[in-house]
Structure P
């Protein structure tokens, strides 16, 4: 039997695949459309056609999804594939509905049709909306109140999963994580953008006053929680995954500048994003109690390690920013996969 990771060539997905291969014996199958955020270089050294197999295609393609589940005897689905960049959703919402809502529906229907044992749906704390400065962190019982087209599409997909649990008795769990950071994150995201601009002496663009608060979670901690949710999570339950890492965006940028030895003069405030949520914070106590999970990375140590990774992987960064990474599939598919 095998584990299917949708979106497995993306940031969180590729880190998850690496952890699964290191910790498990099952075959891991990656299904990824290789849009702008999917990068097969993230899986270099993993995809061997035996323990780890790659299928190129969209989660909206029911025929392909059916064939993948049957051909690879998929027993568990870890569903990470999603459009996830808020700014892109503001510019054009339709792709987010197509992938995040319709794509999730296709995956759920296929899982039900082919008797998949466990479906793990990976969502986000952004479905809860924004917190005030003195509000308690989000729990699994917090109402969904999304602010952006992205978070609205994820909230819709969460509701679909819950409906399939109730209506069809599908064995599924939902996880909602706070902001991830770590290796292989696409450079337009906040922390890698700040790191690369600081290393290159370019301005660090800060939305508005920079006082927006996020709960930062190292991707390794997130992936460990997902594996535990797959193994120990109770069907129909939601598990919040937070890093106890609340920090203001401005403080994260300053910490990066300090770590690389660059001047705070590089900080550049730009017009704020429309509908920008002011604060996210997650209460992961249920996940800790039920799954036996706890984050291993604090923000300060995690930032140092992440900065070092980007320093040591300048070729990867150059390929992503130039668009060359999109040629990796064509160059390697027939000889490597």
Structure Q
């Protein structure tokens, strides 16, 4: 790790205090001048670092630059070895993940971007991804699970995002079946999972979990104004939220047989007890959402009184009645 990286890690780990230049130099085995030069280099990269005589250096409170070191600071010890790639801009973090796999990546990895030119949503939709106004990440894992188990990954991701937001902020999100995360009635997160499978064995070789969270977006496109929302940016840093999502998501995906996460999924459900409209091959039907089953399916009561289970698809909410 370079001196610059070591200093950034130290500053990230001690955001609430000033770090003495001399103590940093002693701890890292370098001169104070070397510390100063590394601080200058970080500033040139955009890091806002305060310097106070007889106090030392400190990252500015509003400094929210994405970095592998900043993310790793908040990762659980078990995941410190994960490969992290941070980009200023990509077409799509999921597409970049696919390229890494095509080029021989065999281990878990985290891809993060400050913006996306062609962010991907479900069913071919785009995901609005302006610079510096969100978390755009893709996690690559090799869970060694069969396809039936991997299908639950989107449900797991919704739980991971929800719990990470609650850990990082004072906000309590809800989940719209299957995997959209909502705050105050508006969608603030989208999740797109893609898998590479071995058709002979039916085993999932690699899985890519793409997650986009809107943060501090001042103006949404007109077509999103009434349906999309955003987390406030002033109360937390994106590096921390990315790490906490990763901390929650990896164990869920790597142990699909443990379905304890469904309790959290149910407790955060936006749809249980609500009248819903759901679609099958473009045709609309109405029902009441009753419960989430142990496979993540939505148990519904149709208007004729019969009970059914929705396994996938899209629903829109109606006012309870």
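Comparing structures P, Q by relative contact order in percent (Cα under 8 Å, 6 or more apart), which one has the largest value?
Greatest value across P, Q: structure P.
For FRET efficiency 1/(1 + (r/R0)^6) of positions 146 and 202 (r between Cβ atoms, R0 = 25 Å, to 0.05), the calculated result is 1.00, so let me know which of P, Q that is.
Of the structures listed, the value fits Q.
For which of P, Q does helix-only ellipticity at 222 nm (-39500 (n - 2.57) for each DSSP H run of 4 or more, over all residues; to 500), calculated from the coordinates, equal -12500? The partial results should precede the final answer.
Details: P: -12500; Q: -8500.
Traced to structure P.
Read-outs throughout are calculated quantities, based only on the coordinates presented, and are distinct from any laboratory measurement. A quick note: this is a predicted structure, and the numbers were derived from the prediction, not measured. Cβ atoms are built from the backbone, for glycine too; each structure is taken alone.
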